[in-house]
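Once you scroll down, you'll see the structures, which are given as structure tokens.
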Structure I
Amino acid sequence: MGSDLTVANAARVSYAKESHELTERDIRLIKFLAREGHTSPFRHAIAQFEVYAPLMVARQWWKYIVGSAHMEGTGDSLDAWNESSRRYITEELTFYVPEVGEWRSAPENSKQGSGEPIEKDDGQWSAILTEYIEDGVQLYAQALKEGICAEQARLFLPAYGMYVRWYWTASLQSIAHFLAQRLEHDAQVEIQAYAKAVLTLIEARFPVAIGELLAKEEAV
């Protein structure tokens, strides 16, 4: 909902003024707002995404929704999150299994994150994980067949690699904060990939505003 012009017009409403097409004057205003931390106009521009990702990505992403209203200077940053639930549905099960060459080592100087790919990767860990998932799926199906309710049968499913689907609706300011954190080189590789996709989609609609907000985040 909106465009770069939405940000400029939200700022100008104090003077009962409005632009009908984006001009250089509007762009200068957007740059000023971002640079000086006048963030409320950026919360009038909204985007909605449908995301399909492993649960480990979803839960890391969710932290931005929980904390969005507490970011300094933001107030209510307009975030909403609605996720599919296996309490109600039994749609096709899909799991994330790293391929050979994608398993990463523990970092040498940190308690979190990951390092380089493991030196010896002959497919052993991908095979073990696949077998583990298949066992869980079989137990899940058996529980459902024998009358166990879906909300309890799901306990048999290996959770962190299971794909879930959700709608994320957020203000441009909140999206910029998410991107600034998850495009960093030290962010989890899997969520970096999703952040890059979000950036591509949001730049198409808000090229000026998102660029200025990200520049401000990088400078902080």
Structure II
Amino acid sequence: MDRNRGQLSPGLIERPSSVTDQVFEELYHRVVSLEMPPGAKTSETEVATVLGVSRQPVRDAFYRLSKAGFLVIRPQRATTVSKISETAVRQARFIRTALEVETTRVACQQLTDDDLGALEDILAQQDRAVLQGDKMGFHDLDDLFHRQICERAGVGYVWRLIQEHKAHMDRVRFLSLSFASQRAYDDHRHLFEALKNRNGEEAVEQMRRHLSTILEHFPRIRAENTEYFDDED
């Protein structure tokens, strides 16, 4: 099957352990990267056949993806990739800002030199991803950077809460990387410097500003990709 048309390639699942997690991660990346674009049809049977797994882990992964907001499952009808909801994007941005601003305050007090070193390593990888034009790699590192701040600040549960709400936001973030990956990297660098300097107010302002950029980019992204968005908004 042609990966460029949102289809799956065989042989992606090699080990029987955590098959549901592997299927979920594979489909998550394909939806976020728009290889499986909004409105695309899929089925448990097709995915199970192509990946060489039974239908049960695929069914479980589909359920998780539907709860995350990526799939629309209707009995006796085709399962489709959800359209992007502007309302959901704005809600996710609000939730993330509320949670991550407070996390940043804690992080300024809790992060050790080792923690800061780990964050700087992620930034170095992000810099390479920008230079290489690796949008999916940059997106994954973006998530890792924010997750590590939560976990190393001792509030890893905050990231789990964020994950439950950010599906629609993820796709818009990915679309923004075609023109704004350097800015996202620069935002992370400014945030990191504030954390390193234990400047709580500056770090909070940098986090707030960083998470608000999606609202700046949204009109352009929607205008250039109207077919991906839900008309209900």
Structure III
Amino acid sequence: MGERTTITVKDGSFSVYVARPKAASAPAVVVLQEIFGVNQVMRDITDGLASQGYLAICPDLFWRIEPGIDITDQSEAEWKRAFELFNAFDVDAGVRDIAATIAAVRKDPGCSGKVGAVGFCLGGLLAFLTATRTDADASVGYYGVGIESRVAEAEKLVKPLMLHIAEEDQFTPKEAQAVILQALKDHPCVEIHTYPGRDHAFARMGGAHYDEADAKLAGGRTLQFFKKHIG
């Protein structure tokens, strides 16, 4: 279903995977990757959003480290590489790339104007920062890794943000969850859902902690959120 195109920024250019809906004009959703690059999981999510009627676009946010990363969570070597990429990743530059992606997709003839963002794992943190630093119309973050160290940025939130937090997330321990919830639970722009008994990446189909029921629950909430806020 998808196609690849390129977005140019001041210091280079990066690839994006784009999946288009049947409608000639639709709201857009930017899909923010996990630490495995724009892999089959991310492409499937992007395609799935297009099948729901959205112009979906997934940028290669690791391009400054190495363009075209496409690995899985299925081997120890790939996990090692994924954490190397995560540790080398410049979050601030990544958010600027997301802002450039939002600007580019708004100009796409197939975009009706509104743009949302949804991110997973690393992308969950990036979704939070997309909500605080860009003009995205609505953002959704899965798992919230690292948000606890950035909650002060919530004062800049003026657009809707939804967070899905796995209560047994090994990468967002209870203490971190408490910081996130305390800082954000009463914010008028924020909607938080927690998932008892779930570990990190419970919504990643094929992953070790995948839970079909809660993945569907979170996915349904995400689609309802987008329908309400971007159409």
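Some observations on this one:
- When relative contact order in percent (Cα under 8 Å, 6 or more apart) is calculated for each of structures I, II, III, structure I gives the greatest result.
- If Cα extents along the principal axes in Å, for residues 157-204 alone is computed and equals 29, 23, 15, the structure in I, II, III: III
- Which of I, II, III yields -11500 [helix-only ellipticity at 222 nm (-39500 (n - 2.57) for each DSSP H run of 4 or more, over all residues; to 500), calculated]: III
- Read-out distance in nm of label points 7 Å out along Cα→Cβ at positions 21 and 53, computed value 3.8, structure in I, II, III: I
- Each of I, II, III could give semi-axes √(5λ) of the Cα gyration tensor in Å, but the derived value 41, 22, 13 comes from I.
- Calculated for structures I, II, III, FRET efficiency 1/(1 + (r/R0)^6) of positions 109 and 173 (r between Cβ atoms, R0 = 30 Å, to 0.05) is largest in II.
Laboratory data are not the source of any read-out in this text; all were calculated from the coordinates shown. Quick caveat, the model's predicted, so the values are computed rather than measured. Cβ atoms are built from the backbone, for glycine too; each structure is taken alone.
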